[in-house]
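**Student:** Each in structure tokens, the structures are laid out below.
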Structure I
Amino acid sequence: MSEITLKEAQDFFENSFADWIKELDITITDITTGSATLRIPATDRINRLGGMICGQAIMALADTAMVFAVAANAGSFVSMTSVNMQTTFLRPAQGDEMFAEARIVKSGKRLVYGEVNLHMGDAAKPVSHVTTSVMLL
């Protein structure tokens, strides 16, 4: 299985994702077999009243992070679709940047199960926890 480089991952992101996802200014900070870490800056465009990142942006970041974790697990960018996503918001997402750490929990022939922990900056406490199932097409 070949490993995906950060440059390959960022190029795939720039060339394959919808413009509104790219407008989140996502950066892939790490990608290894079965896991990926992505970050977004907190901006006025995704913050809601009170200066916290809105839930829709959090879920979009988590879903995008899982795409890269699944690809890293497969060794290449494969066709896939999200089947299920369970998001638990644990506390307000306030700060300068958010990180999504996605990892594969179980990988089958067609279905991949994973989780994403999201936190603000260097904070150890998660702001959200996501479990998700992805179908390989």
Structure II
Amino acid sequence: MQRESGVLKKWFEHEMTTVHRGLVTRKKSLESLLKMDEPHCLSREDQKHTFDKEILNKLGECLPEEGHTQLKLPITLNFSLKVENECYISDDIASEVIRKMEGYEKVYQYRDGKMWLPNSIGLELIRKYKGAIQQLFLP
């Protein structure tokens, strides 16, 4: 059984690497993205991760000017195998922007320093914010 769990662990690590190929590891501030003609970051594999300029402008409208340097994009939405039916954002500024944009001020409160959302809402946010939110799958 010990050998099998080692094989499963290696397989799982390989699959997670494949899933996370497009993950942006060096995020950019909203301020710098708004200044770009074609706003983008680079993924782990040096592929362009593009942003919708209209969505960036809407995010900027929800923040005071100094928040433009503090908000790093894309926002990471974490999905964990240890948590059933929920995902979370652990960045305070990103959480506040999403709360304001979506009218979540009274719902989806913080627990343990994270804004928890149902998986269905998380997936909808990823679709709606076209590149401004990326998903990270955790073991």
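Every read-out reported here was derived from the displayed coordinates using simple, explicitly stated rules and does not represent laboratory data. Keep in mind the model is a prediction, meaning the values are calculated, not measured.
**Student:** Could you tell me which structure in I, II was used to calculate semi-axes √(5λ) of the Cα gyration tensor in Å as 24, 16, 13?
**Tutor:** Matching structure: I.
**Student:** Which structure, out of I, II, was semi-axes √(5λ) of the Cα gyration tensor in Å, for residues 52-123 alone derived from, given a value of 24, 12, 10? It would help to have the intermediate numbers written out before the result.
**Tutor:** Values: I: 24, 12, 10; II: 22, 12, 12.
The correct label is I.
**Student:** Looking at structures I, II, which one was helix-only ellipticity at 222 nm (-39500 (n - 2.57) for each DSSP H run of 4 or more, over all residues; to 500) calculated from, given that it came out as -8000? The partial results should precede the final answer.
**Tutor:** Details: I: -8000; II: -12000.
Traced to structure I.
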